[in-house]
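Asker: Structures incoming, each one as structure tokens.
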Structure I
Amino acid sequence: MEKALKELAGAIARWTDRSEIYETSVPGLTLFRHEAPTEPKSGLYEPSVCVITQGAKRVLLAGDDFVYNARHYLITSLHLPTVVQIIEASAEKPCLGLVLKLDLGEISQMMVEGNLPAPRTQPTSRGMAVGEMTPSLLGAFQRLVTLLDEGEHLPVLAPLYRREITYRLLVGDQGVRLRQIASAGSATRQVAGAIEWLKRNFTQPLRVDDLAAKAGMSRSTFHHHFRRMTGMSPLQYQKQLRLIEARRLMLTDHLDAAGAAFRVGYESPSQFSREYKRLFGAPPSRDVAGLRQRAAVPGDRRDGSAAA
């Protein structure tokens with residue numbers, strides 16, 4: 001594995017030489033690098049698998065601490081608000097890695113079509129976990145990244161390598177987690193559907209009874225499964241989605257705090273400011289000014305995507 005990790009790290013370093021985040025020509029595949037540890041920052045993780053070939057990263061989800069490095073990957077089966085921090089990186093030895101978005105349809109199709117071996121372990125209840133990297137899984141990622149140098153073969157081979165990665169994950173130590181999220185009728189799948197709706201409609205007033213009905217559950221059963229999977233209540237989840245989007249609106253669309261607050265569904269700017277400071281550690285205007293200042297510093301690579 002050492003040789004494969006070194007080769008994959010070299011490829012990622014080459015593709016990210018000019019940019020901290022590199023969106024590849026393979027759908028859903030992003031490469032990243034960080035040349036210094038970062039402060040904790042909030043962001044939204046999509047259903048994905050995250051691999052690090054050099055360095056280390058910490059992700060906090062509602063009090064749970066997930067640390068992964070070259071020997072472990074992070075798998076996320078839901079859209080989850082998190083706090084992310086690069087904890088091991090330097091200019092001489094940057095943190096290098098990749099993110100591959102998971103395709104629920106592809107997972108479901110493979111479960112229907114193939115006689116999959118039983119997964120090796122039982123999952124925890126969270127929608128996020130750290131799994132052990134294996135030579136076979138690492139090799140599949142290496143082949144996918146190497147394919148970036150062979151553009152003429154990419155349309156045919158990239159789907160095959162993605163499918164191999166999906167298979168390796170399904171039969172690996174976190175395979176049960178993916179099978180649950182892709183299984184129609186399971187409580188996990190029902191809550192995942194409600195989370196998808198909430199993600200698209202988080203600016204609207206939230207009635208937990210209505211959300212539970214969308215999942216086909218009673219209020220108490222839905223609340224139990226939602227908290228078990230995300231580590232937070234539906235209202236807490238909605239609040240974090242609103243604050244993350246408001247931060248983006250202020251940073252990229254240049255809205256002021258009041259405008260961003262109303263856009264994401266807050267009726268009280270003062271309540272928005274209090275909750276924003278609680279999540280991000282500073283009032284909205286000061287936080288956004290700091291982000292812009294750091295982004296303007298030449299060579300500063302610290303403000304990349306939270307999911308990367």
Structure II
Amino acid sequence: MIRADPPSAVLPPLPRAPSWALPGGPVEHDTDAAFCAGAALTSLDSLVCSEPAFAGAWRQRLALKCAAAAVRLAGRSEDEASLRDAWYLRPVDGDPGPAGSLLAAWRQLASRPPATDVARLMEVAALLSLRWDDGFADLPGVIDELGRSGRPAPFAAAAIASRVMAVSPGAELLAWWCADSLLAQKLRWAKPVPLLMAQVFGPAFRSGDGRAKRFRPGGQAEFERAVCMVLAQGSDDALRLAAELSRRAARLAAVTPKLRAKGAGEVVKKLLDDDAVPGSLTTKTLSRFGARRLFERLQKFEAVRELSGRESFRLFGL
């Protein structure tokens with residue numbers, strides 16, 4: 001049997017957003033906000049370009065956080081755990097339900113290159129339970145134009161979010177999805193990093209003392225400035241999550257040579273590539289019983305966490 005090469009246990013130090021890029025209070029000038037966003041995004045870009053072994057799990061964990069915020073914006077009550085269950089416990093190719101479909105939209109964002117055409121937009125709109133508007137058909141051209149323009153990435157992201165809302169005021173979820181996709185295109189990332197949706201209810205999108213009405217894309221003079229500050233905070237949150245997953249990935253890499261189960265290398269790769277892996281996983285070389293024993297061994301080594309809190313239908317991840 002050919003084993004998958006284990007990921008390196010020695011991981012390089014991860015970048016962090018500079019503390020001065022997160023002022024912790026209102027920022028009055030657009031130039032200051034843009035400076036903060038640029039500094040934080042530079043740190044994030046260093047991580048994205050290094051493509052660490054755990055990048056897949058990192059992006060999908062961020063997608064889950066964005067989906068939880070999307071569910072809240074849609075007026076639903078599911079939390080991250082419920083969304084994870086809806087996705088991983090559904091039948092093969094089964095319908096994950098309305099909330100799970102919202103998660104599917106952000107998982108799709110995190111797993112594909114940032115190229116958008118009408119067919120893809122139609123797919124995403126359906127996942128977001130949006131009625132198709134003929135005006136959406138013009139968005140791929142707008143996204144391409146903004147992507148090729150000299151407009152800085154945060155302002156381009158704000159512009160496409162505002163454009164989506166101008167087409168359909170009820171399409172805020174699609175606005176943020178497109179904004180993250182365009183951001184990745186502007187920064188030349190192979191795949192987007194879900195950031196903006198998770199910050200929608202944060203203080204940067206509220207004026208004054210943070211208790212005012214939430215900014216929505218377009219309309220407010222402060223919107224571009226708010227997007228810059230949200231990107232600074234979102235980058236910092238993403239880098240902190242990466243630091244946490246990096247430590248866990250290093251632990252997994254350290255114990256991988258001790259795993260003797262057939263198919264262990266495939267399971268390790270799945271753990272590094274996704275938010276969670278069902279404990280009942282079966283592959284061509286791994287039975288359900290073998291998977292259970294493998295996850296028990298990984299838990300004993302403190303190389304994975306059980307994410308569901310249940311005794312049955314368990315989910316494991318970094």
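Asker: Compute distance in nm of label points 7 Å out along Cα→Cβ at positions 193 and 225 for each of I, II and report the one that scores greatest.
Answerer: II
Asker: Moving to a separate point now. If Rg and Dmax of the Cα atoms in Å computes to 19.8, 56, which of I, II did it come from? Intermediate results must be reported in sequence, preceding the final value.
Answerer: Numbers: I: 19.8, 56; II: 20.2, 62.
For Rg and Dmax of the Cα atoms in Å, the value 19.8, 56 is produced by structure I.
Asker: Here's something else I'd like to know. For distance in nm of label points 7 Å out along Cα→Cβ at positions 33 and 265, which structure out of I, II has the highest calculated value?
Answerer: Result for distance in nm of label points 7 Å out along Cα→Cβ at positions 33 and 265 over I, II: largest is II.
Asker: A value of 25 was computed for relative contact order in percent (Cα under 8 Å, 6 or more apart); which of I, II is the source structure?
Answerer: II
Asker: Quick one: helix-only ellipticity at 222 nm (-39500 (n - 2.57) for each DSSP H run of 4 or more, over all residues; to 500) came out at -15000 when computed from one of I, II, so which one is it?
Answerer: Details: I: -15000; II: -17500.
Source structure: I.
Read-outs: derived from the displayed coordinates by stated rules, not from any lab. Quantities reported herein were computed from a predicted structural model and do not represent experimental measurements. Cβ atoms are built from the backbone, for glycine too; each structure is taken alone.
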